[in-house]
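Asks: In what follows, structures are represented as C-alpha cells.
Only the coordinates and a few stated rules stand behind these numbers; no lab work does. Everything numeric in this text was worked out from a predicted model, so none of it was measured. Cβ atoms are built from the backbone, for glycine too; each structure is taken alone.
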Structure 1
C-alpha cells in the first residue's frame, strides 16, 4: 500500500535531523555520571531515561524504514510495554555508555535512511500505537523526538532554540490534532512573531492566547506553564490535554 506526499524532501529532512542530533550529542557529551542521574523535565524520568528513550527511538525509526524499504514487516517495537522496559533497563548506565548508545543508534538510523529509495518514502508502515502512515512520517517523528526531548533534558536547551520551520510546522499539526479531540478546550491562538492565527474548537467566545509561536507550541505540548503567554477572555490559561 502506498500514498503520495509531494512536499517531503528526504535530503532536506535528513539535514535537519543531522543538525538537531549533533546539537543533542554535544549536550550529552557534557554530562557526568551525576548529571545523567539528575531529573529531567519529564515526570519520573532522569536524564538517563530520556537519553535511553532517544536511542531506542532511533532503533524503532530505523526498523520502520527497513519495513518501508524491503516490504518485510519490521515493527517499531515489540510492544509499548517492551519499549518501557528497554528504557528502564538502560536508564541507569554511565554517562559514557549512554552517549555511545545515543551516537551508535543515531548513526544506524542515518545509514538506513540513506538506503531508502525515493518510492519507499510513500510506503505505509504501522507505528506501535497502531497509526498507519507513510514512511516519510518517520523522518518527521525522529526530528520531533530529538528536538523536544533535547529540551526535556533541562540542560540549557529550551523550546526557544527549536528551529523556526519546525515550530511552524509542528504548531499546525498540534492544532489539527487538538481540533479532533473532545477533551481539548476551545481556544484561539495568535503567534505574535508571525502574525498567524489558529483556532481549536468552534465554541465562542473562547479564550485568546497571544505569544511567540515557540512559546505557544511549548505550552500546548506540556513543556511550559505558559508564563510568557497573554490570555484574553478568560481569567487563566486553559489546560491543554496531554499530547506527547
Structure 2
C-alpha cells in the first residue's frame, strides 16, 4: 500500500514556512503530492514551476500541472489555466480559452476568477466587451475583499463611469486596495494623498507601489512622478 503524502499532514502556513526555509526540499515534497494525484499539490507545484521556486522554471510543465488539477475541479487551477492561455505561459496565447476559464472560476466563486473575468469583459479580451458586466464582477470580488477589484471600483467612482462620481469613495477604495497590497491601489492612494498635500504619506505609498509594480507600471510611475510639482516626488522618480 502506498504511504499517504506528507502534504496531507501539513497546513498551508507550515508549507510556506518550509518553502522559505528550504525551497528545494519543499518543492520535492509538493511534487510527490502532485505525482500522487493530489489536486492541491498539482496546483501548488504548477505555481512553483511558473516561478522557478525550488525547481527550474518550466512553464509548459506548469501548464500541464494546472490542467491536471483543473480537470479535478480545482478552482484556482482553472483560473491559472486561464492565466497561461492569456499570457502564453507554456501554451500559445488564446484569449478565448482564457476568458472561458476565467468565467468558470468566477462562477465557482473564486475572487481572482471574478477579477480576471471582469477584466476580460471590460477589455473585450476573448469575449464581447461588456463594461457593465465587468463592473458587476469587480463588485462581487470586492465584496470578498479582493484588493485589485476594490482599486477598480475606486477608478469607476473617480471617473464617474457607470457609478456616481464620488471622490471620497474613490479615495477610500484606493486606501483599502493599497493596504491590501495592490500596487495600482498604492499608486492611486498616493496620487490622491499628494493632491491633498500629504507629500510624506504620498512618497511612502509611491515607494511601496514601486517594490511590486510591473516594469511597465514602474515606467509609467517614473514618467508621472518626474512631472510632479513636488520636489520629493520628482526625486523619487529618479530612483525608479
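Asks: Here helix-only ellipticity at 222 nm (-39500 (n - 2.57) for each DSSP H run of 4 or more, over all residues; to 500) has been calculated and equals -16500, so which of 1, 2 was it run on?
Replies: Derived from 1, not from the others.
Asks: Which one of 1, 2 has distance in nm of label points 7 Å out along Cα→Cβ at positions 69 and 189, as calculated from the coordinates, equal to 2.8?
Replies: 2
Asks: Can you tell which of 1, 2 yields 8, 24, 30, 24, 11, 2, 0, 0 when P(r) over Cα pairs in 10 Å bins from 0, in percent is derived from it?
Replies: 2
Asks: Upon calculation of relative contact order in percent (Cα under 8 Å, 6 or more apart) from the atomic coordinates, which of the structures 1, 2 produces 8?
Replies: 2
Asks: Still on this structure, I have one more. Of the structures labelled 1, 2, one was used to calculate distance in nm of label points 7 Å out along Cα→Cβ at positions 101 and 125, giving 2.1. Name it.
Replies: 1
Asks: Tell me which of 1, 2 gives 40, 22, 18 when you compute Cα extents along the principal axes in Å, for residues 85-164 alone.
Replies: 2
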